[in-house]
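Heads up, there are several structures right after this.
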Structure 1
């Protein structure tokens with residue numbers, strides 16, 4: 001009986017041991033399985049990480065390539081815009097230059113046409129309006145303050161002249177005459193007293209070589225015609241016997257009232273209303289043409305500027 005109990009105990013212990021071993025094997029198997037799963041998971045995570053890295057690197061390379069391509073395209077577009085702007089700028093500059101050249105050519109043609117018309121007009125004036133008047137400065141040239149002038153008498157074509165020879169009657173001042181020979185005694189300046197060298201301006205004649213000025217004095221008579229004496233003597237300040245008003249009777253050279261070469265002009269003293277006058281009669285002293293002051297008005301009052309410099 002006892003032997004049988006021992007056998008049962010042994011069998012029980014063997015079974016317990018077998019159960020424990022089976023349990024341990026199960027634990028070991030589970031541990032192995034878990035370790036394998038962990039290993040597989042680690043491998044999978046590593047694979048996934050490697051794939052993600054590869055994908056990210058590929059995406060980065062693709063983005064880099066895209067950025068480079070975008071930058072290349074933008075650079076090409078910028079270059080194209082710059083080239084287009086340069087072409088447009090060059091075209092605009094060419095067009096502007098061509099317009100400027102065309103405008104300059106048109107201006108030169110117009111200027112040449114104006115010069116041609118002016119020369120034709122001057123030739124016509126010289127031949128038709130001023131026959132026999134010798135001009136030494138271009139018709140229409142403005143007479144400027146301080147410049148010397150020569151003045152011709154319209155009817156007789158004699159040039160206003162003075163010299164050191166004196167009248168043998170009257171004031172016995174230096175003669176003022178009209179002379180047919182051109183010399184330096186023909187030069188005067190028109191000193192501006194009031195208003196400028198223009199219509200209605202007040203001037204005084206100053207003779208260059210003698211330094212005297214033309215005066216029409218109602219106290220003396222001219223020796224040839226008994227009109228009023230016109231002489232040359234030193235000017236007295238603020239004495240209006242030396243003054244003359246410019247009266248432009250006719251001008252072919254604009255409407256600005258400026259005194260110009262070729263204008264038909266009278267010189268009238270504003271205080272006594274005597275005009276600078278001449279006629280085809282001679283003085284006794286030099287036998288040159290008499291110049292007087294005249295209180296009536298006729299064509300012998302007309303003078304023309306023929307030269308200025």
Structure 2
């Protein structure tokens with residue numbers, strides 16, 4: 001079946017805030033990637049301390065003169081939760097889009113790979129997203145012939161999706177706290193941190209936009225096709241991110257491919273790859289269960305404090 005996206009514009013969307021230096025690096029990388037439409041969101045300041053850096057981010061965005069660009073500068077701070085509304089806004093206009101946050105540095109092949117994968121799997125409704133961030137080291141894939149691998153974990157560090165997939169997941173994710181028996185039986189095969197993080201978000205102890213998406217795609221049994229050769233270098237752990245933490249540093253730079261990608265190979269079957277699933281679970285177990293200070297411990301403490309306040 002032919003793709004309807006062949007002649008369609010697939011915008012690259014950037015979410016920025018108060019990290020103009022990171023944003024400049026991301027834009028410099030994307031400048032070389034033949035992007036037909038760029039949309040830049042800059043979130044508004046949380047307080048006076050953010051104003052200067054947010055204004056600098058706006059200035060960096062305004063310097064883009066190498067492609068058609070749309071700027072969306074927010075007066076108020078929408079925070080992480082506002083990202084989901086911004087995605088909805090984009091996918092109300094476009095059939096598919098590529099998304100990057102300002103601390104996710106795209107490698108040279110990132111945008112072209114995302115567009116190719118979006119067109120390849122456009123009609124496979126089992127696939128929710130294409131991911132550019134790979135946490136498993138290249139050695140694992142030495143005998144694997146395809147360009148993507150099917151996983152259960154939604155990775156929002158450089159990703160892409162389609163309008164119809166987003167609308168379906170968004171309709172469920174508005175009430176995601178009712179899924180899996182009110183989040184009491186969230187499966188752990190997408191990562192040992194997912195069930196705990198979901199319950200923390202439901203209680204207000206954590207704020208993320210991607211956790212409802214992750215839970216909903218698990219519920220719908222959708223998969224995420226991740227680039228075997230990682231196409232995103234995470235610039236995080238600078239102390240500027242809401243969810244900055246030592247645990248996530250273990251992911252960064254494990255698999256980053258800085259050369260062009262040629263001879264892309266796509267699997268006919270997008271079902272979960274069990275060997276990859278097991279490898280991701282093993283890696284996450286090692287990071288989140290054995291690395292102090294544990295993110296899970298921090299979240300558990302927040303949950304406990306919420307219960308204490310309620311009681």
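Values in this text are rule-based calculations from the coordinates and carry no lab data. Keep in mind the model is a prediction, meaning the values are calculated, not measured. Cβ atoms are built from the backbone, for glycine too; each structure is taken alone.
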* Out of 1, 2, choose the structure whose coordinates give FRET efficiency 1/(1 + (r/R0)^6) of positions 84 and 148 (r between Cβ atoms, R0 = 35 Å, to 0.05) equal to 0.05 when calculated. => 1
* distance in nm of label points 7 Å out along Cα→Cβ at positions 36 and 76 - structure with the largest value, from 1, 2 -> 1
* At a computed 18.8, 59 (Rg and Dmax of the Cα atoms in Å), which of 1, 2 -> 2
* Asked: Comparing relative contact order in percent (Cα under 8 Å, 6 or more apart) across structures 1, 2, which is largest?
  -> 2
* To do: Can you spot which of 1, 2 the value 12.6 was calculated from, given it is mean count of other Cβ atoms within 10 Å over residues 44-51?
  => 2
* Match the computed value -12000 of helix-only ellipticity at 222 nm (-39500 (n - 2.57) for each DSSP H run of 4 or more, over all residues; to 500) to one of the structures 1, 2, and report its label. => 2
